[in-house]
Structure 1
Amino acid sequence: MTAPLPAAPARTAPLRRALGARRAVVLVAGVLILLGLLVAGLFVGSGDISAARTVDVLARAPQLLGADAQDRTTTEVILVERRLPRTLLAVVVGAALGISGALMQALTRNPLADPGLLGVNAGAYTAVVFGSATLGLTIGGAHVWLAMGGALVTAVLVHVVGSSGTAGRGGGGPARLVLTGVAVGAVLSGVSHGVTLVMPEVFDRVRFWSSGSLQGRTFDDLSAVAPFILVGLLVALSLPRALNALALGDDAAVALGSRPGTVRLVGLLAITLLCGAATAVAGPMSFIGLIVPHALRMLIGPDHRWLLRMSVLAAPILMLGADLLGRVATASELPTGVVTAALGAPVLIALTRRRTVRSL
């Protein structure tokens, strides 16, 4: 009878230490970069405002928020009612898109999947278009609730259609859910774009929001979506172990005590809350939910206990960086969604041209 070979642990221990050291470096670097971008987000923008003046106004931000509009200077309004909520919203929206992208890739076992595959973005956009066409609503506080409602209805529709006719009540497999989401999203996109073509005034109301922008957002917008994003983050961060089991396949996940159908249903709920709220307040943002988890997987490995948490850190870095670049790239500010698309497309091409794609 042969004894077990001790060589395997000896070989894997240095690899684990190296991976742990790399994760620590990425974490520390990410925190420092995020802090630097947060500061830059408050100091960079339209208006010739000195650093000393910016520090003075931000130090009095709590008092200024409660003051009447006529009692505040233009500089105070720009910093407290524009730059501050815009910077905070970039962090919140980025975190929501990053972790929803990691969830989507885990649930579909596809490292190049995107949250938009479930049709959530299309549902939010369609609801806003119909609200504008029938009620004459402009982009403001009400559109957030319309977009969230459209995202939730679309997610329920995708789940019901994608799970109908399958064994068990937990939902269909990943391929079936994705195909259903793509089909529903295509139909909704066609309908909403048809409405905007027939009614140009509706297109004028939603065109800036539909390009993905943080400009002009206020603390009211932030407070409207923050509860949805907070709940979505809590739900998502409760799933890492189940997602690690799901990555081994449904049969292996069941053998490990997991319930793949339930995990997909809970994950779908988290994606809907996160991506729906982010889309509602900032419009459709391309590539963030796709690139961030995929890039992190190459840096820190596929363990979802790290991947989900690091996505919450890394995606705001990309969002803040894109927003800052949009502020200074041209004389008139570029929408953040335009910048993320311009940056994301070549990065995605470079990632997919690698010899190997990091699997889940």
Structure 2
Amino acid sequence: MKTKLPPIQLPIMAAVLVTLLAALWAGLIRVGWQWPALQPLLPSLHGPLMISGFLGTLISLERAVAMKRPFTYLGPTLSGLGAVWLVVGLPTPVGQWLLLLGSVGLTAVFIHIIRQHPASYTLTMGLGALCWLVGNALWLGGWPIFRIVYWWAGFLVLTIVGERLELSRVARLSANTIRLFVAAVALFMAGLLVVLAWGGPGTRLIGLGLIALALWLGLFDIARKTVRRTGLTRFIAVNLLLGYGWLLIGGLVALLLGQTIAGPRYDFMLHAVFVGFVFGMIFAHAPIILPSILPIQVRFHPVLYGPTIFLHLALLLRALGDVGAWQSVRAWGGLLNAVAILWFMGQMAYLAATTPKSMGRG
């Protein structure tokens, strides 16, 4: 039987959806499409809206739903409000403060989790929440996006790899394998600290950390085995493995280029991680996560492979435009990435609408 939703849950999900659509629109303007902005600052807010507004609120809400404690909803409520505040063009500092307080809320949740259950994976996810907090604080403090975006990336990367480590417990990983994971996380965190003072060396160290994490996931994550199965299990594994490939590419680009402030190669490095890796993880887990957040059931259907393949092909096109400095190719790649995301959302909505209510989630 479905648990009754807390009254705040649906408004938070509405804020998540509005923020995603606004962030996609802002990103398309930034990539070169001459479309009207909803408000003058929107294009410059693409990154903060996508990472802190959309993903930060969604991850915080997922954690709140899992814990089922009223105080855990404070974080996603504040970050969701801050995101919508920025979307509609209200004073930016207030929106920044709301996002910062939202990240404080998620960090507090993980402090509670770690105290209750200290483990390598809870500590890793806790570090991810701390990265979000630091990134938001630096943004509020006036630091340029190109210096703090790595902290926001750390939030997402460490959250995801921590979750994968938790799920990989069924494989009974050896102590040495866990030590390799901890070393990769430590290398990445060292890069985040160094980049605050020395952009070039710090970015390259971050790149090494991303490479190490991608290789660890490729070698030890259970997706290597579950990809041989069928149905939803294979779909999840395919998305995971593709995402790990993009994480490796993002790390290699960061290692080779060092600090970049803007331009096509900067675009390539960031979107390899944020689109190829992060949205690969979203596509993988959405059929499981959405029914836990919303009062819906979603049946799996192979039609979901369509937007998945389209997402990665569009990202390849965008990467080609970045590497070759072909603006039109880059712009079309960005547009098709947005189409893939919207296509996936539409497929999920259709599958939810056509799933028999009597069908279980198993």
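None of the figures in this text is laboratory data; all of them are computed from the coordinates on show. Since the structure is predicted, the reported quantities are computational estimates derived from the model, not experimental observations. Cβ atoms are built from the backbone, for glycine too; each structure is taken alone.
What the table below lists for this structure:
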quantity	calculated
Comparison of 1, 2 - label where relative contact order in percent (Cα under 8 Å, 6 or more apart) is highest	1
Origin of the derived value 41 (volume of the Cα convex hull per residue in Å³, for residues 103-142 alone; candidates 1, 2)	2
Label whose coordinates, when semi-axes √(5λ) of the Cα gyration tensor in Å is calculated, return 27, 25, 23 (choices 1, 2)	2
Winner on Kirkwood radius over Cα pairs in Å, for residues 223-262 alone once structures 1, 2 are ranked, highest first	2
Comparison of 1, 2 by FRET efficiency 1/(1 + (r/R0)^6) of positions 111 and 127 (r between Cβ atoms, R0 = 30 Å, to 0.05) - largest value held by	2
With FRET efficiency 1/(1 + (r/R0)^6) of positions 199 and 319 (r between Cβ atoms, R0 = 25 Å, to 0.05) derived as 0.20, matching label from 1, 2	1
